[in-house]
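Engineer: Before anything else, here is the set of structures, which you'll find just below.
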Structure 1
Amino acid sequence: MNYFISALQFLTILKIKNNIEEKYLPYSLIFFPFVGLIIGFLALILNFSLSYIFNPLFSDTLTIFFIIFLTGGIHIDGVADTFDGIFGGKNKEEILKIMRDKNIGTFGVVSVIFIILSKIFLLNSLDKTLKFKSFLLFPLISRWAIVFSIYFFFYGRERGKGEIFFRNINLKIFTLSTTLALGFISFIDYTLISLFLPSIIFTFLLCKFFIKKIKGLTGDTLGAINEFNEVIVLLLINLLK
């Protein structure tokens, strides 16, 4: 239970305990897909309720901003920091320094706008049944992609918040997280397991890109991996419909 609570509190603004004990964080990775599913379920309920009041486009827009609020903006902030750094710095040291700057630059703004508008447009393109499934799937798969990235790649800073995950993840954690993710996807719609492979390929290539730039991954790049995976999953669902 402590592992799940740690995952929930790390990935959302929901608070059950006052403090997250560091010793629980590595194994909390097991429950990242489950927390993604919870985020999606809450978004689904909100979107369903809003659809009785507003038109689909406005309902989808409000729901996307609800997800950002529920997660404390942790992932979308990672997108902004990552792209400000990558396109504003000339080398690893400059990129990492810019990524830690609290101010947002032009590339950060553009990347955030792109992510948000892409999600709204892709959601609004789906019929009601697929949209409901999508709300459950894209937060789930994207949080699993974080676990995939941590297991197969390495940390790019000497010290940082993400270090504990990279240092302590193991095959057991990765296997349990993957099993949980696949189980949830199968329950939602087993035909959509096909989304898993493109997500793996995309995440692998994105990680390689970040490693080429900064010789590793950071908490910010994990946020970017999450956000872009959400877009990719929604895009794939649109292509499969």
Structure 2
Amino acid sequence: MKVEIWSDVVCPWCYIGKRRFESALRRFAHRDDVEVIWRSFELDPSAPALREGDAAERLAAKYGMSRQQAVDNQNRLTQMAAQEGLDFHFETARSGNTFNAHRILHLAEAFGVQGEAKERLLRAYFTEAEAIGDIETLVRLSAEVGIPEADARALLASDAYAEQVRDDEREAAELGINGVPFFVIDSRYGVSGAQSPDVLLKALEEAWADAHPARVLTRVGGGASDVTCTDETCAI
């Protein structure tokens, strides 16, 4: 079984969704037969390498709320993340362009460490205040999961895997994906949002058992719009 997950490394719901999917996968009887592939999705392709300024102010401006309301929203999301064992620090997160991070994830797949690289980049951004759009930061983080520094530098100095990132994004558009995380199971089932482990487990079980043509469960469990990111502002 193949599970493709479209997400971004600066997407809080993507990190929460990753943990919930991992919880579901641990309970799935056929978990050893599941291949997980991380697909590229940029919440803000126009972002600079490092975005300066106050994250809460940008969030407030985006949604027409006060800065305190934005902070309160971030705090609620931080508390929700903590329930999944995650330690979010929006107040220190260093937002920026994620295109190179997605290229690194494609390189990581070639080295057989894509899952490890995805986790490392998410933790670096949400917990450790790493500048996710910085070249030297990406090289260092890549090395920590087993990608040789020379290979990471060579990739980032070229346009390697750029087309693969764009292919992922084109496929997302063709599938109608406009928010992440989005899970596609065996090209048959689609689950939108950081749904509960129970919902994700049900999708895995049904996809395993069902040999019929595709049917997309975009709102399994309801409330998908509340657990996805549709642009970069939800991630800062």
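Engineer: So P(r) over Cα pairs in 10 Å bins from 0, in percent, for residues 13-84 alone, computed for just one structure, reads 17, 38, 32, 12, 1; which one of 1, 2 is that? Display every interim value, and only then the final one.
Structural biologist: Details: 1: 17, 38, 32, 12, 1; 2: 15, 30, 33, 15, 6.
Label of the source structure: 1.
Engineer: For FRET efficiency 1/(1 + (r/R0)^6) of positions 29 and 181 (r between Cβ atoms, R0 = 25 Å, to 0.05), the calculated result is 0.60, so let me know which of 1, 2 that is. Please list the in-between numbers first.
Structural biologist: Values: 1: 1.00; 2: 0.60.
Derived from 2, not from the others.
Engineer: Which one of 1, 2 has mean count of other Cβ atoms within 10 Å over residues 61-68, as calculated from the coordinates, equal to 18.8? Show your work: numbers first, answer last.
Structural biologist: On the way: 1: 18.8; 2: 11.9.
Computed on structure 1.
Engineer: With Rg and Dmax of the Cα atoms in Å, for residues 45-156 alone derived from the coordinates and found to be 15.4, 46, which of 1, 2 does the value describe?
Structural biologist: Details: 1: 16.4, 51; 2: 15.4, 46.
The correct label is 2.
Engineer: As an exercise: mean count of other Cβ atoms within 10 Å over residues 77-84, calculated from one structure in 1, 2, equals 14.5. Which structure is it?
Structural biologist: Values: 1: 24.8; 2: 14.5.
So the calculation was done on 2.
Engineer: Starting from the value 1.9: which structure in 1, 2 was distance in nm of label points 7 Å out along Cα→Cβ at positions 93 and 165 calculated from?
Structural biologist: On the way: 1: 2.8; 2: 1.9.
Computing distance in nm of label points 7 Å out along Cα→Cβ at positions 93 and 165 on every structure in 1, 2 gives 1.9 only for 2.
Engineer: Starting from the value 26.6: which structure in 1, 2 was mean count of other Cβ atoms within 10 Å over residues 5-12 calculated from? Let's see the in-between values first.
Structural biologist: Numbers: 1: 21.2; 2: 26.6.
Working through the options, I get structure 2.
Engineer: 45, 36, 20 is what came out when Cα extents along the principal axes in Å, for residues 109-204 alone was calculated for one structure; which of 1, 2 is it? Spell out each step's value before the answer.
Structural biologist: Values: 1: 45, 36, 20; 2: 41, 29, 23.
The value was obtained from structure 1.
Engineer: Which structure, out of 1, 2, was helix-only ellipticity at 222 nm (-39500 (n - 2.57) for each DSSP H run of 4 or more, over all residues; to 500) calculated from, if the result is -15000? Present the calculation step by step, with values, prior to reporting the outcome.
Structural biologist: Values: 1: -25000; 2: -15000.
Answer by label: 2.
No value in this document is a laboratory result; all are computed from the given coordinates. For clarity, every value in this text was computed on a predicted model and none was experimentally measured. Cβ atoms are built from the backbone, for glycine too; each structure is taken alone.
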